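Bear in mind that the values in this text are calculations on the coordinates, not laboratory data. Values in this document were obtained by computation on a predicted structure and should not be read as measured data. Cβ atoms are built from the backbone, for glycine too; each structure is taken alone.
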Structure I
Amino acid sequence: MNKRKITNLNNVEFVPFDNYGLPVKGMNWHKISYSKENGGYGTYLLKMDPDTKSLPHIHVGFEEFLIIEGELMDADRKIFKKGDFVTFEPGTTHSSHTKDGCLILVFMRGINKALHESIE
């Protein structure tokens with residue numbers, strides 16, 4: 001039995017990003033293999049609209065992502081550009097912002113924990 005799944009970027013349906021409970025304004029995702037019920041392991045596509053900021057959070061496990069389109073600026077003002085592959089080790093805290101929007105392929109190994117900030 002073949003258990004292959006193919007995701008084509010031209011046909012992806014995004015839903016509001018709600019990994020921390022309530023949806024985060026301007027963030028949408030398409031779960032490829034990510035499952036919160038499986039300990040937060042897996043892969044997803046994350047689309048951030050222009051002028052969107054992620055919630056400050058701490059990484060419990062490794063998070064890695066590939067910038068497919070656009071740019072993303074981290075809290076320390078480091079800019080990640082198309083083609084950059086970024087690794088955050090467990091214990092890292094940060095948040096990111098995109099001025100013009102971006103599309104990211106995210107590989108998660110554990111559920112991030114949001115730091116105390118309200119969702120707008």
Structure II
Amino acid sequence: MPPTHPAAHLPLRPIEFEILITLAQGDRHGYAIIQETEARSDGQLQLETGTLYRALRRLVSAGLVKPTIRRSVRAGDDDERRRYYAITPLGRQVAAAEAARLARLVDAMIAAHLFPNPARS
């Protein structure tokens with residue numbers, strides 16, 4: 001059984017964090033996750049299909065994401081073969097814990113003068 005305490009899942013791999021961020025906004029199929037991740041990174045992060053699905057398998061095994069059934073499909077808007085994924089409550093907690101961890105790192109970088117202080121910009 002996977003750990004249920006969010007800290008036990010940290011640090012997340014960057015791809016896993018990106019997937020959780022995307023799924024926190026709503027259920028998505030794989031291609032939509034790829035498109036949203038690429039758009040959010042201004043094209044800097046381009047996911048390969050195999051990489052995405054390996055990461056999704058890890059997240060499902062850890063209990064952070066679950067496969068789901070798309071309930072409302074407009075005619076011609078979807079393909080019944082697509083698998084949709086949803087973030088779980090634990091997945092939300094882990095994503096929040098990872099965001100807090102990264103925020104602490106940014107604070108440390110600012111203190112060490114390795115990162116521009118956004119308040120002084």
Structure III
Amino acid sequence: MLNKQSHLNEIFYALADPTRRAVLERLGRGSATVTELAEPFDMALPSFVQHLRVLEESGLIRSRKTGRVRTCKIVPQQMKKAEGWLTKQRGLWERRLNQLDDYVKELHLKENK
């Protein structure tokens with residue numbers, strides 16, 4: 001369980017940064033080289049590569065080097081882990097809010113008697 005939680009933490013850490021989310025959005029359209037991915041960002045290439053490293057360590061992307069060119073692609077299965085956790089939390093909070101709503105309605109009915 002702890003290992004699962006740790007991996008989920010890595011995924012959410014990777015998703016917490018807007019640069020990394022933008023990279024994932026771009027990779028959602030297809031594979032791209034590091035140079036292509038870095039182009040829209042105003043940062044030094046070594047700094048950008050650190051973002052890619054975080055994404056790769058979380059399992060959200062994979063890269064392959066052919067000659068001098070490194071190409072990245074998204075790993076959608078990893079995103080499903082985060083989606084599953086969020087869905088579970090949404091269900092929990094919807095039940096809690098429904099219970100609160102029922103309680104408030106009950107109080108309101110008691111006041112009006």
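Which of the displayed structures (I, II, III) returns the greatest value of Rg/Rh (Cα atoms, Kirkwood Rh) on calculation?
Details: I: 0.94; II: 1.04; III: 1.26.
With respect to Rg/Rh (Cα atoms, Kirkwood Rh), the highest-scoring structure among I, II, III is III.
Given -23000 as the derived value for helix-only ellipticity at 222 nm (-39500 (n - 2.57) for each DSSP H run of 4 or more, over all residues; to 500), which of the supplied structures I, II, III does it correspond to? Don't skip to the end; give the middle numbers.
Working: I: 0; II: -15500; III: -23000.
That value comes from structure III.
Of the structures labelled I, II, III, one was used to calculate distance in nm of label points 7 Å out along Cα→Cβ at positions 31 and 103, giving 5.4. Name it.
The correct label is III.
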